[in-house]
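Asker: Once you scroll down, you'll see the structures, which are given as structure tokens.
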Structure P
């Protein structure tokens, strides 16, 4: 690989700060420092385990870690967004669940995060073998540029004698045994059994009514392969949907599986155990440059489903319209798939990350992760906004999206009572109860919550669970129905009663706690730096290809300058009557393959770059009047 092709190397050289935190994982108990990493190329991956973009980056880095295993060390710096993510046991479980094969620094107080100037998840910082920062990147999609940079650094530091080849500091933990390993979703079968997405074993498990192992479907190793029950392969599969018997007989399979990390929908024939592929080409979907700037994004993506890109489908649901509704976590949208025709469509969601209601094409979701059917309507666990949303549907078409619980990307907590004041913490699953209220697998609160639409109140059905990821109503028991909860971090399914009177809990509302930026009231300039990677140019064929969307919590923080417009520079007027708040900033830029100054070739590949920031600010007369952000590492 050429040392100059698509490099992300920065035009500065700064000494790296020491790595400080509470503890190290995946090192066999050893505490690492920069001196221990001297001689290696180091990628610091600032991540948090709730974040789908961070999970994408973990997978983007795996090939680089394998290819350059003797010279490259990745260090995951875990910088939590939610309170639960600061729990060391929860972090250890996440490192095991996502099969992270590099050292991880637990940084709950964001000490190292601050030292390296991180402002968003994920952020990547590259250190050379002498301990200098050579690149600082935000977001995902940097694998090619990192590969070029690693090649440059190898050549440079081998010539200088400062590159040390050999094994890195990673020490593998002991393997976990058991029938289930970090199960994700479950669904009831016609025979009274349950089918479970055994995510950590990359397979399906059928359990009897008394939750005993009946059989497995899938080889139990991470990968992608169609075939029989013993040879098929999945990759961190999640949601499951059972088709009605008549439709199943027509299409030749019974179950649709959200094969999350493979970015595909898979089919399962329960009689034979055969696994096939229904949709997805295995390439992670990104919005293209044209739709990024269009208010009229296409909703019909075609019927050639195997050649359509998906992005981390997390849950699936059969809808009475005959389609499979898909929580497409990776693009923050809801998709639909027609088993009869193979048609794939965008059902709701603009692709922007956040909390915004309204018409289906305009709304914002944030990592939708759980679905439940109520009549025609679909309830959504919108995990990153800690929200419960409802898609209003008429005659099979989405009409509008409404928020029942939730305030925004950085607002969470454990509070019952009136829905507008109630708070969840990263919910992952939903179910409709017999009285038409909604049960919520409130994952990071370790609870099952209940929303009652009849009086708009929230209560708690159960506490003390370990990251419940799904919940369903079990009517197969003697007496009244009970809840069946997928308790991910105890690797089991548990039954709990539906109490006649739920608890009322108020442990408070919270916001993501990061260091506040001191800013002056009055005029405040927002500037986002973006430079298209080498071999690309900004796509200005249809006007300005950049966009800024800015809002605030509370809304009154911004007197003038909020909203969406083209360009990457904006002057805000900040309200001197508001002491503190959060600036929510989304920047986008579209670039296509082509040389600067030249024409963009016909059929050139185009790329959308997007980053979201939530910047906590504190108004101070001595504060800053300019905020500088990087959409992508400047070449």
Structure Q
């Protein structure tokens, strides 16, 4: 009972309310200076703020209990205190269990989940005795970069462990290629291009997989082709003479080479020496384009993208194997789709293929590097090159080989992004993750929700391990589809823009253009929403400043994503407030207590005023009026 009296004391009430008001003021200042997420993390969602709410709640609860049993005259005061207590409890529930996410929709697309930007989800898929085993870890990294020395260790079990060594809320990536003879992806070249007067034009890494690779430096295009079979090297180093109108195909198998003219061999089964293997050119496509089902068709007879449909007959197989050969992409095949390499290799040449300005690099199986420059649309004679070589490629340009790695892997590192770049999409969150596999730790950088660097594969003695970093996803409980997206503009006076610089559009914000006459007034999204209870689509209009409520969620128009100045996707903010109903009940109780207190005070005030008036009447002496004599009136008048 003593503790309840202490908590219900006036001093505790005043101290708790003053501290709560000061905390709310600090939160307002922090939110204005560093943003809402920063204020939620360091103020409203902090342990000390929840403890302060708990103190206010205990004070209110003690004030209610100390008046028990409650007389009729105290019901209004109890109702007000109970309402305030409910409001505090609702605020705490909102802070702890409330969720705020984002949905990005393109026209005609739908979504059933929202992305929670404040939470990260790390997924690791690794081989096990029962197949693939997936591990998902969700953590809240906070709104700022982690300081040095801070890490998040999830422990090690059965030789597998995960630790987040570093986290950057806003990052930019730095890509490097390093020599690795065990876990290599392919060869890598670092090229530097100069123009007239040795003026630098650009620098780029040219890398390749088993199907080849390409890079663009300035106005030129470069190819890197790792030749898998020694007999194919000669065919790449020298263009065959008179390939014919449909081109020529060289077939390589077990050291044997067969050269076929497409026009003469179309539809025929040609044996590859005495190996027992054969090949058939089933179809010639002058301008191949993919269709559904993994097939191709030709769009016209002009040889813009020549391709051959092939049938390969192997000695140990009864049925032929389908294969393709491109003139523009010499190493492209269906091996990646099948999951294994076909022992028969092909090189398809076509005289109608025009080469873009640049160069073609070839890597032989023994690691030697050859180059054929493209001068006036034709490939020059091949020459062997190495690190440090410099040569002309036509058009007044020169190329220098700064580095050459015959077997290389990509190494990605991230650093904190400057504040000027933090609004761009590329300056996303990144984490340095340490995986312990078989007792051996390995570190790698991952960028959150990044198409290129958000997903990585590691080759380990136990097998291939995949790692992904993305925002946490939460189900909506319904499906939302974007029907249309409209950006409304309003007229502006030209004098308003005088001397004002143009402001570029930022994702998630309505843009303001520097042209006089119009500006963005808002964004309007027309959506259809369906769920299990309502299978028929219901149309809703979500506009800037005009949110809608559906189920337990409140959906607001947060902005739009843009491509070349046009709105391409609607960005919707989705939030749920589980403490909202509790706060509503608290407000009703508080209002009822105020009304009851007012009504109970009115009769008391009336009776008290009547009593005071009666006391005053009894205490004052009677007023005596004296008439003035008539002679005095006459005298004064005279």
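We did not get these values from a lab; they are worked out from the coordinates using the rules stated. Please read all numbers here as calculations on a predicted model, not as lab measurements. Cβ atoms are built from the backbone, for glycine too; each structure is taken alone.
Asker: When you work out relative contact order in percent (Cα under 8 Å, 6 or more apart) for each of the structures P, Q, which one comes out largest? Walk me through the intermediate numbers first.
Answerer: Numbers: P: 10; Q: 18.
When relative contact order in percent (Cα under 8 Å, 6 or more apart) is computed for each of P, Q, structure Q gives the biggest number.
Asker: Suppose you compute helix-only ellipticity at 222 nm (-39500 (n - 2.57) for each DSSP H run of 4 or more, over all residues; to 500) for every structure in P, Q: which one lands on -7000? Walk me through the numbers on the way to the answer.
Answerer: Numbers: P: -3000; Q: -7000.
Here the read-out was taken from Q.
Asker: Given a computed value of 0.60 for FRET efficiency 1/(1 + (r/R0)^6) of positions 223 and 591 (r between Cβ atoms, R0 = 35 Å, to 0.05), which structure among P, Q does it belong to?
Answerer: Details: P: 0.60; Q: 0.00.
Answer for the origin of the read-out: P.
Asker: Give the label, chosen from P, Q, of the structure having the highest value of distance in nm of label points 7 Å out along Cα→Cβ at positions 471 and 487. Could you put the intermediate results ahead of the total?
Answerer: Values: P: 1.4; Q: 2.0.
Going through P, Q one by one, distance in nm of label points 7 Å out along Cα→Cβ at positions 471 and 487 is largest in Q.
Asker: Suppose Kirkwood radius over Cα pairs in Å works out to 32.5; of P, Q, which structure was it derived from? Please report the intermediate quantities before stating the final value.
Answerer: Numbers: P: 25.3; Q: 32.5.
Computing Kirkwood radius over Cα pairs in Å on every structure in P, Q gives 32.5 only for Q.
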